[in-house]
Every structure is written in structure tokens, then in C-alpha cells.
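Chemist: Got some structures for you, see below.
Values quoted throughout were computed directly from the atomic coordinates according to the rules given, and no laboratory measurement underlies them. Since the structure is predicted, the reported quantities are computational estimates derived from the model, not experimental observations. Cβ atoms are built from the backbone, for glycine too; each structure is taken alone.
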Structure P
Amino acid sequence: MTRQFKMLIFVMVMLLITAGGMVVVWSQHDDEEPVTILGTWTAKQAEQFETLLQGFGIPFRYQGTAAQRDVLLSKVQSGEPPDIVIMPGLGELAEYADQELLKPLNRLYEPQEYGAPWKPTGSPSENVYWVPVKADLKSIVWYRQGHEPAPEPAPLRSWCIGMGDDGASGWPGTDWIEDLVLQREGPDVYEKWALGMGEVQWWRSDPVRRAWEAWARLLRQDEKAAKHALLTDHRGAPDGNGLLFDGRGGCTLEHQGSFALSFYKDDAQHADLMDSARLLPEGGSRVRAHEVTGDFAALFSDRRPARELIRRLASEEGQQKWADLANVFSANRQVEREGPQDDAVERKIARQLGEGPRCLDASDVMAPAVRDAFYEAVLLTIARVAAGQDPDIEGVLHDVQRMQDAQSARGADSRAAPKTVCSKQ
């Protein structure tokens, strides 16, 4: 029986029966329904997440999918959204909040436990619509232990690159562009571009264009490798251990977030990392900041069990259990990474997540229409290079800027969207 149908019956009972006891019975029945959760975690990480939730003692049904954006949109349009969604797309969550589809999380967690840039900004009286329940580090490059690269820009043949994703192909390319802008121009320019601040046409500005051109020059070193990147899943083969360990073409480096450890599976113990700044195309000599990302929980339902599950998941205790159980990283500053599972690589990640300037993934905070245009521009650039054509950078950036302008013309400034992207530390 769908929730909508149950609510229809509830209304009929209210109209036909005046006995308050009957109403209480229906209300209690609704609270006994499992909390529905939609997330991106699948396979082993989904199993670990479900194990964590089982410890909360709240009945739930978890659905993990790589095509989360499409699945969520379908559920919302059908009138049956999940009680809780967990996703990295703050721009997307902001749109749902502006449509008054999300419920405030005020007083469901302790904001002071969460540091910038994950912590929502604004006055204490403003509603908060999401809370980070997992954090990951970007602006890093993975390599096999014992094969540390020279601290200088690496040629295309060294890079393990895949643009494919079930629901958002192209985002790995946006990470390259974002990191180039961040390391070359610094957090201030990066933040203004990500938020579309001021009257500047950021997509056609020198900082973004120069970063895009540097990336295109890297791709043009090998048209065959560019084509392979376009047709390759960013996680590697389904039965493999990630691109870095799949042995494709002898590549030795991967520009990927800390979540790559889950792709590497058993080979994760043989992986090491370093900051990306010096290895990027025409790279600089120092790290200006680290790009980070997060998985944010939001409420579509105001049901008591769903609110209680969010409260437990976002608490220091819940985050500590999640970190210990699944070896993941938390944006909660009270959580410590200790125990026999900890190693030098994870200490590096935890340290960088907790100190120095950090900036949220730019495409994650952009309005969905702009983000999707960004993804498409990346794919079009690679496709043109792979076909031996001019990448037409001016043209693709003009198209993304048109989408940004269209959002502004519609008065699409989101009240719920993040106001800042970078920490000031």
C-alpha cells in the first residue's frame, strides 16, 4: 500500500470517525513503517552502512544506486520520495529545499561539531536542510606504493582516467578543471566561480579558460588515450580493483578522491597518495588548498523515526561508529581515526580533511542545470580531442555560461544554496 493511499484512508477516517483513539492508531502505524533511505553507496559500503543503521534499532529500507539523481527525481515526481536522501549534490538539495520539499534539520544535530566548509553557514535563525555524514578528500593523486612519481607535471600516458558513471558521466573531468582553477588561482577565485558571484561571466573568464586549455593540452598528447578515457568507467572494470590496479596501458597515476580506496578493494593496501598540485598539467609548485566533498543527509519526511535516524547518524557517537565500521572519514570534528585499521595513507587523508584551506567540490554546489552543462562540456571536449578535432574551448565555455545566465535570468538564486564554498583556515 503506498503512503499516498494510506494518507487518503487516514483523511477518510478523520472525516467519518470522531473517536480520537482511532486517529492515534493510524498515526502510530505510520511511525512504525520502515524509514526509507536513498543513497549512493552500493556493494560492500552499502552492507557496512546497513550494519550501522541496524545498530540504531530503527526499522529502515536502504536503496543504494549510482544513478541516484534520476532515481530521486522519479520518486519525487511520483509523489513518493524517500524519507531520507544522502547525496553530494548540495545544489540539487538546495533546489528541493526552495521548493519546500525538504524538512529543516534544526536541533537534530550539533552544528558546532562540524567544521567548515561542510558546516552550513548563515544566522542561527535560518533553517538547515542537510548535514554531512561522510567526508572525502580530493586534490590528491594516487599511485602504487614504491613508485612515487617525480613532483612535476605528468604526461597523459601516466594517467588512469575514466569519465564514465551510471548517472553522471563527465564528473571526473570536472574534478580536473576544478583542481586546476583552485591550485592556480586560489580559494577566493575558486569560490566566486563556484557560486557564480558578482557580474563576472566566470565561465568565460581567464582563470577558467586557462585551466580548461591546460587540461585540453594534456588530452591532446594522445588521441587514443583520450578516447579510452571517454569510454572507461571511473571505477574500472566491474570485477577489477580500480583503474590504478587494472593495468590498463601501463598507467601509474590516478587523480581521484579518497573514496577510491573502495574501488581498489584488496589492493588498497598497496596504494599511496600525494598532493596533486605539482602533477597537474603545467602544474605549480605549491598547494593552494584542497578540494573536498561530502555525502549530505536530508529529510523529505517529517516522520518521527526518520528524524530520530538522522539525529543518531549525525551524532558524534553515530559518526564514530560509521568511521570505525567502514573505515570512512567524517566531517564531525569530534570523530577520531584510531585503531588497527588505521595506516599512513589514512592519516594523511584525515589530516588534510581537518586542516588548511578546503573548498567544496564546485560542481556539487552549482545549480543542477549548470552542473549538468559542466559535465557535458567536459565530455564534448574529450570527444573532440579523441576525434582529432579542435576542442573549441571558447564554444563549450560559452554554452555553459549561457546556462548560468539563464539561471540568473529566471531569478534562480537559491535561498537555501551554500553561501560559502571554502574554509578560511
Structure Q
Amino acid sequence: MIGIAALWISLLLLGGGVALDRVLTDAITRNFDGGMNYVLTAMIAAAEIGPDGEVLFNRPLADQRFLEPNSGLYYQVSAPGHEDWRSRSLWDRALKVEPGHADRSFHIYDSKQFPGEDLRIMERSVVLPGSDKRWMFMVAQARSGLDAQIRTLRSTLFQSFALLALGLMVLVTLQTIYGLRPLRRVRLEIVRMRSGEKNRVTDPMPSEVLPMVEELNALLAHNERQAEEARTHAGNLAHALKTPLTVIMNAATAKAPDLGDAVIREATTMRRQVDHHLARARAVGRRGAAQSRAAVWPSLEAVERAVRRLYPDARIDMDGDHGAAVRVERQDLDELLGNIIENAAKYGGGSVFTTVGRADGMVEIVVEDDGMGIPPEERERIFDRGARLDSGKPGTGLGLAIVRDVAEIYGGTVTLEESEDLGGLLVRLRLPAA
């Protein structure tokens, strides 16, 4: 940032300095030329033809430098066939006149005709009354004064712009260092968190970095929640496996005659627990992925095809918003819909109707069947792990428990109601819309 600012300041000041130098140099030069123009106009106004045909001034020129040899200010009047009339300051020198050259208006140029003395010359050709010849009036002045003024101007400009550039760069440096200080404070806070001194960025921060600090604290809180969830799941799984393992160990120690049945029964229980916690762990892990998104209708169609193969006698109808999408990983959405629709086909009377809609930033998926339904007093218990109302059909009793846990992990809900149209169970699944 400092380097880019320094480069930009240098370019701007360089461009501005060059433009200002050109403008002021032109102004000084015009002022210099204006003085010469005044002198040349006064010469022409005072000139007249004398009795011998030569040019005379009817009044002397006011500038005394014309009388001092090599003073740096000179004049000369020339015409073909006439001797040049020169100022005493020229002494034994003469200004060069190009043969046949005529300037009907003021003409100014630089000349190096005098060794060691650069000149600026203004000339004009005039026909005086009483003469048929064109007289060349010339005024020359040494450039040393003009060049000295230009050098002083450029030196002042360079020093001023260099000081301005230095001041601006110091300002940019201080501003950058001061402006980035909050980021260094955030870095130090992160160092303290990594060393275990604190678990949040708590120091007051400027408003410019406050949103970043808030997001950082929110990320830390999110990670802590995930870690706590992982610890809770691990503890729950260990506790769930502890009892079946104890039963197996006791039966094996006692050499119980039904050891095989006990192992199968308890192993089934442990597998159910493992499947449940693995489903939760997968959902928690996928929830951390940024921008999770899944289209509802393709997932419904895939689940419908799979369920039809398992229950060919079931009739599954679908209707609603074909463009709905949710902030859920596709694999988890398939698992949610698969558990709900499979239960409806398994326990219903043969008809399953699914509706997709949107409301209040959520996508609502309603699955109805024409089965016996679930009594209101049993609708909460059915979400418990391993809870089953019909033990005559195969299953682990984990379907709705997994649906509720995964839906809540993604910020959704699942509720059980009675279907008014089909008379069976109505499952209302609400998930955040993408």
C-alpha cells in the first residue's frame, strides 16, 4: 500500500510539476519578450529619415544599457545600401541580418551568434515615411537574465514538490501503519487464543474491522458447538454401547445357554446405535461445507424410484414447486426423504402423496399416507431411537429419529400430524430454502 501510494504520488507530482514548470516558464518568457516588444515599438515610433537618407531617432531611448558596451541590451537598424545603425552597447559587433529577409510583424527567436552570450532577438521590417526602402529594426537582449529566472523557478518548484512528496509519503506511511494497527491487534488476540489465554476477541475494535471480528467470534463459537456436539455424540455412543457390551460380557462369563441369541440381540442394538450416530456425524460434517445446496425435486424422483422397487404395490404421487432448493447436502436430503417416504409406503395403505411448497424462507415437504396413522400421544415418542409402533415389519426404529436429528442439524424441523385427505399420517418436513 505504501509503495503504490508513493508511486502514484510521484507520478502525479511529476506530471503536475512539469505542467506548472511549462506554464510559469512561458509566463516568464512572455514577460521578457513583452519588455523587448515595448523597446522595439518605441524605436519604430521614434524613427524618422534624416536629410542624408539615414534613420534618426527624434528622441533618445530611455534604457541606459544601450549606451554601455556589452551591457546585454542592443539595437540595430539596417537596410540594403545603408550602413547599419547600431547601439553603442554593441561596440564593434553587429547583429546578423539575413539577406532578403523581411518580417512584416514582430518576429522573435534565440541566437548564439555572439560567443559566450546567448541572445534573444526581436525584429520587424518597417517602411518609414520619406523612404522607399524596408528597414529592419532589431532588439537583442542576453538570455542570461531570463535563464536565471527560469533556473530559480525550477529550483523552487523542485524543492517545493520534493518537500510535498516527502510530506505526502510520510502521511501515507503513518496513515497505513495506523490504519492497519487493528489488524495487528486482531493477530495478537488470535495468538492469545491459540495459547489458551482467552477464547474470544474481546478487545474493543474500530468499526472498520468490527464485522470481521464478529465473524471470527461467530466462527469460533460455531467450531466450539461442533466440537461439543462431537464430544456429546461420542459420549452418547459410548454410553449406548456400554450396556449391550456388559450384557454380552455377563452372558459369556456365565456361559449362558442363550449366549448366541444374546449376542445377536445386543449386536443388533449396537448396530442401530452406531448407524444413528454415524448419520448424525455425517450430517454435522457436511453442514460445515460452505454453500450446501440441493434441488428437492430430483431428490424426490430418485427416492420415489427406489421406494417403488421395494414396494411395487405402493402408489406414490408428487406435486408442488419443481424449482425448490434447500441448504442441505444432496446425500442428506436423500436420506431424509427416503426415510419418510419409505415409512409411508411400508406402514401406509398403499397410497403416498408428496407436496413441495415454500413459506417464510423455508421449503416445506409434506408426505401423507392412507395408513392407520399415529395417535397424538405417541407422536413424540416415535422420534426416540429404536422406537417402533409396529414390530411386525422389518426395521431398526431409527428412521424418524435420524430424520429429526439431521433436519435440526441443518436448522429445519419435522412434525407429525393427521392427514385430512388420506386419513393416515402426515409428516411435515421444513428445511431452509437455498
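Chemist: Computing relative contact order in percent (Cα under 8 Å, 6 or more apart) for each of P, Q, which one ends up highest? Mind dumping the intermediate values first?
Modeler: Details: P: 27; Q: 10.
Once relative contact order in percent (Cα under 8 Å, 6 or more apart) is tallied for P, Q, the winner is P.
Chemist: Another question, then. Using Rg/Rh (Cα atoms, Kirkwood Rh), single out the structure from P, Q with the greatest value. Intermediate results must be reported in sequence, preceding the final value.
Modeler: On the way: P: 0.99; Q: 1.57.
Checked P, Q; max of Rg/Rh (Cα atoms, Kirkwood Rh) sits with Q.
Chemist: Which of P, Q yields -13500 for helix-only ellipticity at 222 nm (-39500 (n - 2.57) for each DSSP H run of 4 or more, over all residues; to 500), as computed? Mind showing how you got there, number by number?
Modeler: On the way: P: -13500; Q: -17500.
Checking each candidate, the match is P.
Chemist: Turning to a different aspect of this structure: Suppose you compute percent of Cα pairs over 17 Å apart, for residues 151-198 alone for every structure in P, Q: which one lands on 59?
Modeler: On the way: P: 51; Q: 59.
Structure of origin is Q.
Chemist: Can you spot which of P, Q the value 21.0 was calculated from, given it is mean count of other Cβ atoms within 10 Å over residues 79-86?
Modeler: Details: P: 21.0; Q: 14.0.
Clearly, the read-out refers to P.
Chemist: Upon calculation of distance in nm of label points 7 Å out along Cα→Cβ at positions 39 and 351 from the atomic coordinates, which of the structures P, Q produces 11.8?
Modeler: Numbers: P: 2.9; Q: 11.8.
Working through the options, I get structure Q.
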